Structure P
Amino acid sequence: MKKSLFAEAVGKFFLGLIIVGALVFLPAWTLAFWQGWLFMGVLFVPMFAAGLVMLSKSPALLRSRLDAKEKESEQRTVLLLSGLMFTAAFVLAGLNHRFGWIVLPAWVPIGAAVLFLIGYALYAEVLRENVWLSRTIGVQEGQKVVDTGLYGAVRHPMYMCTLLLFLAMPLVLGSLPSFAVMLAYIPIIVMRIRNEEKVLTEELEGYAEYKTRVRYRLIPFIW
C-alpha cells in the first residue's frame, strides 16, 4: 500500500516540478533567472518533505491530498479557473524577467520567500490539526468538526494559508504582472468556500453550530 502510494506521490511531484519549471523558465528563455530558482526551491523542497512526513505518519491524509477529482460541478469550475490563473501567472513571470517590464528590488523576492515559508508552516499546522483534510469537497466516514487551533480563529484556515502562499508566489518570482493575475484567487476561493460550507452544513453533524461559534470564514475580523 505504502509503496504504491509513494510511487503515485513521487510521480505527481516530479510531474508538477517539470510543468511549473517549464511554465516559468521557457517564457524567460534562460536559466539565469534567480527568482525562478528561489521560487522552485521554496515551493518544492517543503512539499517533498511534507509528503515524506505524511507518508510516514498519516498515509490516509496523503492519499486524500493526492485525490483531486471533484464531484461538485462548481468545484470543477474552481479547479479550471485556478489552473488558468496559475498558468498565466507563471508565464507572465517568465516574460517579465525576459523583457524587463517591471524590475523589483532583490529584497522583494527574498521577503516574499520568507512569507511563503511562513504560510507553508501554517499550512502544515492545519494538516496536523485536521486529519480529514482533503483536496476535494465532501464528508468522509467518521469525520468530525475540528474547532481547535487555527480552526478556532477562522473556519477555513487552509484557505487562509493558501491565500498567503498564492499572493506571495508572484512576488517571489519578482513579477507584479503575475501578482495582478493572482488576485483572481480571491473571488475563486470565495466561490469555493461558499459551496463547501453548503455541503458541510448539510452533511457534517455539528457544522451549523460551529459556524455560530466561529464567525469568520477566511480572515479574522474581515470575512
Structure Q
Amino acid sequence: MTSHAVIAKVSDRPGMLHGLTKVLADHRANITYVDIPGGEPHLTTYFEFTLEDAPLDAVLADLRNVPGVASVVETPSFAKIYGKRIIVMGGGAQVGQVALGAISEADRHNIRGERISVDTIPLVGEQELAAAVRSVVRLPRVKLLVLAGALMGGEIAEAVAEVRKQGLYVISLNMAGSVPDAADLVVSDPVQAGVMAVMAIADTARFDLMRQLKKRY
C-alpha cells in the first residue's frame, strides 16, 4: 500500500464530491482523510488515500476528467508536514505555560526528523470543556491531550474517561477536582507537563507513558 495526498480545485456545485470519490473507489483507493476548506473562485478539496495496485498517474488523470474539476495536483500529506498533534486546553495562563514546554521540546525533536505540532485553546466552563474534550478524538492526527487549569471535574472527568477508552492519552495538571484522577498522568509543573507530553508521543524520545500511568509528579 502506498500513501498519497491530492488537492483538487473544483466547481462549487452538487455532486462534485461524489464524482471525485467515485474515481477513487474505481481505482480501489482507501480514503483516509477528506477536507473541504472552500475558497474562491473554486472549492479546494483535499484527499489522503492509499493505493494497492493502481498507479497514481492514472488516478490523477481520471480525477481531472471529472466534470467541474479545474485542477488536481499531488501534495505532501498533513501527516508529513504537521505530523502528530498535541492539544492543550484549559485556563489561559496554564495553557500558555504548557505550550511553552511543549513547543520547546517539540522543536528539539523536530530538528531530528520528527513532526510534532502543538495546538492550544484557552477555555473555561464545565460544559464547554467537556464538549471540547469529547471533540478532540474527531480531530485528525491527535495523539495526546493536556488539560491545564486550576479546577476541573464533573462532566469533564467523564469526558476524559470516554476519550481514554478510544485510545487518546490524557495528561492533567495537578489541580482541584476529579480530572487528575481520571487522567493517565498528573504533572504539577505546567512547563514540565508540556515537555512530557511531547516525549510521550515522540519516536525519538525514550519515554514510555504506559509505564507512568496514574503517577503524579
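What follows is calculated from the coordinates using simple rules that are stated; it is not laboratory data. Model, not experiment: these values are computed from the prediction. Cβ atoms are built from the backbone, for glycine too; each structure is taken alone.
Using mean count of other Cβ atoms within 10 Å over residues 119-126 for the comparison, can you identify which of P, Q gives the largest number?
Evaluating mean count of other Cβ atoms within 10 Å over residues 119-126 on every structure, the highest lands on P.
Consider the structures P, Q: one of them gives 1.05 for Cα Rg over 2.2 N^0.38 Å as calculated from the coordinates. Say which.
Corresponding structure: P.
Kindly point out which one of P, Q the value 0.40 was derived from, the read-out being FRET efficiency 1/(1 + (r/R0)^6) of positions 7 and 151 (r between Cβ atoms, R0 = 41 Å, to 0.05).
Only one of P, Q returns 0.40 for FRET efficiency 1/(1 + (r/R0)^6) of positions 7 and 151 (r between Cβ atoms, R0 = 41 Å, to 0.05), namely Q.
Please state which of the structures P, Q yields 1.38 when Cα Rg over 2.2 N^0.38 Å, for residues 95-142 alone is computed from it.
Computing Cα Rg over 2.2 N^0.38 Å, for residues 95-142 alone on every structure in P, Q gives 1.38 only for Q.
If FRET efficiency 1/(1 + (r/R0)^6) of positions 103 and 127 (r between Cβ atoms, R0 = 41 Å, to 0.05) is computed to be 0.90, which of P, Q is the source?
Going through each structure in turn, the value belongs to Q.
Given a value of 27 for relative contact order in percent (Cα under 8 Å, 6 or more apart), point me to the structure among P, Q it was derived from.
It must be structure P, since only it matches.
Output the label of whichever structure in P, Q has the greatest value of FRET efficiency 1/(1 + (r/R0)^6) of positions 23 and 167 (r between Cβ atoms, R0 = 30 Å, to 0.05).
Result for FRET efficiency 1/(1 + (r/R0)^6) of positions 23 and 167 (r between Cβ atoms, R0 = 30 Å, to 0.05) over P, Q: largest is P.
One of P, Q was used to compute helix-only ellipticity at 222 nm (-39500 (n - 2.57) for each DSSP H run of 4 or more, over all residues; to 500), and the answer was -24000. Which one was it?
P
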